[in-house]
Each structure stands twice: as structure tokens, then as C-alpha cells.
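Down below are the structures I want you to see.
What follows draws every value from the coordinates through simple rules; no lab data is involved. Every value quoted in this text rests on a predicted model; they were computed, and no experiment measured them. Cβ atoms are built from the backbone, for glycine too; each structure is taken alone.
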Structure 1
Amino acid sequence: MKKIIVAITGGSCVIYAVALLKTLQQMNIETHVVVSKMGESNLNYECDMNIGEIKEISSYYYDYNNLGAAIASGSFKIDSMVIIPCTMNTLGAIANGLSSNLIHRAADVTIKEGRKLVIVPRETPFSPVHLENMLKLSKIGVTIMPAAPGFYHIPETISDIVDIMVGRTLDQLGIDSELFKRWE
């Protein structure tokens, strides 16, 4: 069974994280979830959900400040990690090797163990500092996938837009889905 860490930070577009977790749950993929304080706030604001509802669709849930959690250790085997959405604060901390919370530490461990890390930044416009941090991470193999959905599949609802981003995220994690119509 695949094991995936899903981290939710305070960037807008937390709807992508919720849809990703629901999809992974339906696929019986084990999720290890951690949510920042602002991620929790945006969950409530943007999706009218509370942290209890995230715990219900997660296999395992960890406190944001618990640096002793299983996912903070390289000896804990996971397949990949996705940070969705990812704030520039989190991206900058990871790019510079800082581990002041569990999201930073889990990402640091994912990188040092050579595992797949996908970061879905949500900011616009990007400053030169943001771009330099993204480039630094990209050069070491981190996938940077801005929350910028395509529209070639002619979405009719917000759910259609969410599905293409979640489907493309799953692609990056090596998980097949049929969430969106592929280009032919």
C-alpha cells in the first residue's frame, strides 16, 4: 500500500487538499496528514470545514508542532509527500533547510531520503525570492506545481477545475486517476 504525506499550509486553494485527501481515501491509499495553523484557518474560511473533518478523511493525523512524529524520521517509510497548498513561508523554509515545524521537517526528510516531494505553491505574482527558492528546490528534484489549472478540458464547475489540479498532482505522485479528460 502506498503511503503519502499530505501537508496543508495557509495558502489559498485548500479545496485542492480536501479533494486530494478524499480521492486518496477512495483509492485506499494511506495518508499521513499535517495541517498548519493558517491551513486550519483557511480550511474553515474557504471550505467551511473543521480539522475534525480532515481527520475523518485521513489515515493518520499529526500535530503541526510534533517534531517527534513518525513522519519526522527518515526510518519511517513513505512513498512521497505533497504540500498542497504551499505558502511561500513554507517553501522558503524548506529551500533553506529550516525545520521549525512538522511540515518543514517531513519535507526535509523526504528530500534527504531521496523520495518524491511535490509542492503546490499558491501565490501570485511570484517575487524573485519566491522564484529563486523554487529553482533551488527544483534543481534537487522537488516538483514545483503551481496551483494553476488548465482549461483545455472546458470545465463547467469549480469541481471540474479542482479535479484537473488533483488529477495532475496524482500524476506527479505516480498514481493513476480518471479525474479529468486527458489531451488526445
Structure 2
Amino acid sequence: MALGGFAGLLILLPLLAGMAAWLEIADAFYRSGALVFGGGHVVLPLLEAEVVQSGWVTPDEFLAGYGAAQAVPGPLFTFAAYLGALLPGINALAGALLALLAIFIPGFLLLVGVLPFWNQFRQWESAQALMRGANAAVVGILGAALYQPVWTSAIIGAEEFALALTGFLLLTVWKLPAWVVVALLAVAGVFIPLQ
């Protein structure tokens, strides 16, 4: 039933989206949640395509919310609540709740639907190959999410590039804790002139 519900919503919501604004919102966030495999950051380009390219949210609002979501603990999917609160034509609280529910529901339906078959499924060679392929795709999507919109909006000059490279080296070569790197780069960022 859960797998049927997952597929049914994935098929029906796009067909019904034109009937009401709340269905259009539910469709956009449900599809984003349904197509994410491998981690929260994979949802970033999907959400950007749904809310920024449609004109619901400006690129600056999107990046501000993404930055805030990175500053607090919790899953990146909660970013959907922020985006839902910004959507035009719907109450902010209702939009936040609708977006949050719509992005989380596909994962719950898949979990409940696949769990009884998981041990058997993961032993199949074709399933293992499928998971390896999905993992490789996730790496590509994460690279795309890093580049657009994060890299293209944050790295606008040589100073920003040098700061990002320094942060990468501090994390990977010198193995400093992430919070130390964030603090150091935040202080260093103060000295980069605004353009």
C-alpha cells in the first residue's frame, strides 16, 4: 500500500497541480523529496529548479535560507519549511507545513514500503548494481549542487577562491575540526572587500 501510495502521488500530483495553488506546491515538494537518494544536499538543485526557476522565490532568498539551514543542526529537508513560508499566494505557516510534509512523505512511504523486502532485495546482484549506480549519480548531483547555486554565488573573485581553497586544505590536509575552519574563514572573510 505504501509503495502504491508513493507511485500514485508521484503520478497524480503533477496531473492535479493546475487545479489549485496548494496542489502545485505539494507537487513541487513531493517530486523533490521523491527523487532524492543519498542525502539531503542532493535535494538542493531539485528545490532550486522548483522554487527559483518558477519565480516563487528569488535566488537571494533561496541562498539565504540555505545558509541558515547549514548554520543549524538538523536535516536539510527542513529547508523546505523556510521555502514554503516564502511562497506567494498561501499563508506562510500553511505553506511551510505543506512544503515540509510534501518533501518528507515520499521517503516515509518508500521506507515503509521497502522495509519488509529489504534484506531479500539487497542480496540480488542487480539490486547491488542499482545501488552502486545510484551512489555514483549522487556524487554527480552533489557536485552540481556545490557548483550551482553555491559556488557560482559565493566564489565571485580571486579572494573568495583563495578562501575556499584554504578552507579545503585546512579540512583535508591539516584535519582541523570543521568548527575551527568555519570560525577562521568567517574572520578572514571580513577582510575581503565588498564588490
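Hey, distance in nm of label points 7 Å out along Cα→Cβ at positions 139 and 163 derived from one of 1, 2 reads 4.0; which structure? Label of the originating structure: 1. For the set 1, 2, ranking by percent of Cα pairs over 20 Å apart places 2 highest.
Taking FRET efficiency 1/(1 + (r/R0)^6) of positions 59 and 115 (r between Cβ atoms, R0 = 25 Å, to 0.05) as the criterion, the highest value among 1, 2 goes to 1. Out of 1, 2, choose the structure whose coordinates give helix-only ellipticity at 222 nm (-39500 (n - 2.57) for each DSSP H run of 4 or more, over all residues; to 500) equal to -21000 when calculated. Matching structure: 2.
A value of 1.3 was derived for distance in nm of label points 7 Å out along Cα→Cβ at positions 27 and 171; which structure in 1, 2 was it taken from? Attributed to the structure labelled 1. Using Rg/Rh (Cα atoms, Kirkwood Rh), for residues 3-42 alone, single out the structure from 1, 2 with the greatest value. Evaluating Rg/Rh (Cα atoms, Kirkwood Rh), for residues 3-42 alone on every structure, the highest lands on 2.
Given a value of 1.7 for distance in nm of label points 7 Å out along Cα→Cβ at positions 11 and 131, calculated from one of 1, 2, which structure does it belong to? Of the options listed, only 1 reproduces it. The maximum of distance in nm of label points 7 Å out along Cα→Cβ at positions 75 and 147 over structures 1, 2, that is, the highest value, falls on 1.
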